[in-house]
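Below: a set of structures, written as structure tokens.
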Structure P
Amino acid sequence: MTGQSLASSELLADVFRNDYQWLTHKLRSRLGCGENAEDLACEAFTQLAALPRLEEVRESRAMLMTIASRVVYEVRRRKRLERSHLATLTHRPSHHHVSPERKHLVLAELDAIDQSLQELSEKARQAFYYKQLEGLTYGEIGQRLGVSASMVRQYVATALAKCNCAKLTSIG
């Protein structure tokens, strides 16, 4: 272990000792669930440990709360996506019963697609959603986003490519 990685490990251990209980308490009061708070606090520390220059973090608690807020947002976003998909499945006719395995595969595929779309710019994501969910034309989308129709076409093509790549990745 190099001197710098040893220093980072020691720093992380100090931050964990000093701030883990504090972060868990903050998350517990925010979420109302101790188990979820501990899971999210662990995820926040995992992400903190992955920072390339941990020693440059001046306010560990502020950084932990920022990371934890992002983790909470991501968990809630995934839950909303899952609930939306499950609601769609429950409105299907009964002869379209979906097995738990199939449901799991579809949710994993949706999660992979969602993750891929999160890598796009905000305008590209919006263009894709407008096209796929609202059926708007490229011109209409361009007017809403303040870009040309050809730019919208590029955004949508990029998003579709990302979705196809995510679907292939989630399968194999």
Structure Q
Amino acid sequence: MNNERILAIYIATSLDGYIAREDDTLDWLFKVEGEGDNGYSNFYETVDTILIGKRTYDWVMEHENGDFPYKNKECYVFSRTSHEDTEFVKFISGNVVDFTNKLKREEGKRIWLVGGGELIHSFLKEKLVDELIMTVAPVSIGKGIPLFKELDFDLELSLKGMKQFNQFAELHYEVKK
């Protein structure tokens, strides 16, 4: 029996598969009428560890005016260069696979891979992801940062559930390994 913690991608995407515009904006996402927080609070309660790429971390910090939104969680930021840890964040520049596998073996709740696109791609390729929870907005933006880069591997999923939050559709998949 596998007792590892679950690593989940929980992310919003346009109908045509983009997580942001080319300039990192999410204007298209906020135009869609949702319901409450579209399930975010319920998901967030199942998480005690956050993984995030440096570029996405910088975007979050800029858009939250420096107020880190995940203060009550253990948070790791992956970066190709070394950085000084902060009060809320530890920076990781070593082997992502070894670090993540060690983390998955520790006691705890679900691990949330926030993004961005490059990190998501490498985690999927290395088969580190257990669940993919996509909230699909009924908007096509034509180009931007794709949720799935061109894959040089197969990604097989099994549908676990679906929910509707007004105009959003949440698709919950388990990654077949």
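Coordinate-derived values only; no laboratory data. Treat the numbers as computed from the prediction; the structure is a model and nothing was measured. Cβ atoms are built from the backbone, for glycine too; each structure is taken alone.
Out of P, Q, choose the structure whose coordinates give relative contact order in percent (Cα under 8 Å, 6 or more apart) equal to 37 when calculated. List each step's numbers first, then the result.
On the way: P: 16; Q: 37.
Attributed to the structure labelled Q.
Compare distance in nm of label points 7 Å out along Cα→Cβ at positions 53 and 157 across structures P, Q and report the one with the greatest value. If you can, show how the numbers build up before the last one.
Details: P: 3.8; Q: 1.8.
For this comparison of distance in nm of label points 7 Å out along Cα→Cβ at positions 53 and 157, the top structure is P.
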Open item on the list: I have 5, 17, 24, 34, 17, 2 for P(r) over Cα pairs in 5 Å bins from 0, in percent, for residues 85-124 alone, calculated from one of the structures P, Q. Which structure is it?
Closed with: Q
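Given structures P, Q, which gives the highest value for Cα Rg over 2.2 N^0.38 Å? If you can, show how the numbers build up before the last one.
On the way: P: 1.34; Q: 1.00.
Checked P, Q; max of Cα Rg over 2.2 N^0.38 Å sits with P.
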TODO: Work out which structure the value -26500 belongs to, where helix-only ellipticity at 222 nm (-39500 (n - 2.57) for each DSSP H run of 4 or more, over all residues; to 500) was derived from one of P, Q.
DONE: P
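Have a look at P, Q and say which one yields 13.6 for mean count of other Cβ atoms within 10 Å over residues 21-28, as calculated.
Details: P: 17.6; Q: 13.6.
Source structure: Q.
Thinking of P, Q, which structure, once FRET efficiency 1/(1 + (r/R0)^6) of positions 13 and 141 (r between Cβ atoms, R0 = 35 Å, to 0.05) is computed, gives back 1.00? Can you show the working numbers first?
Details: P: 0.10; Q: 1.00.
Derived from Q, not from the others.
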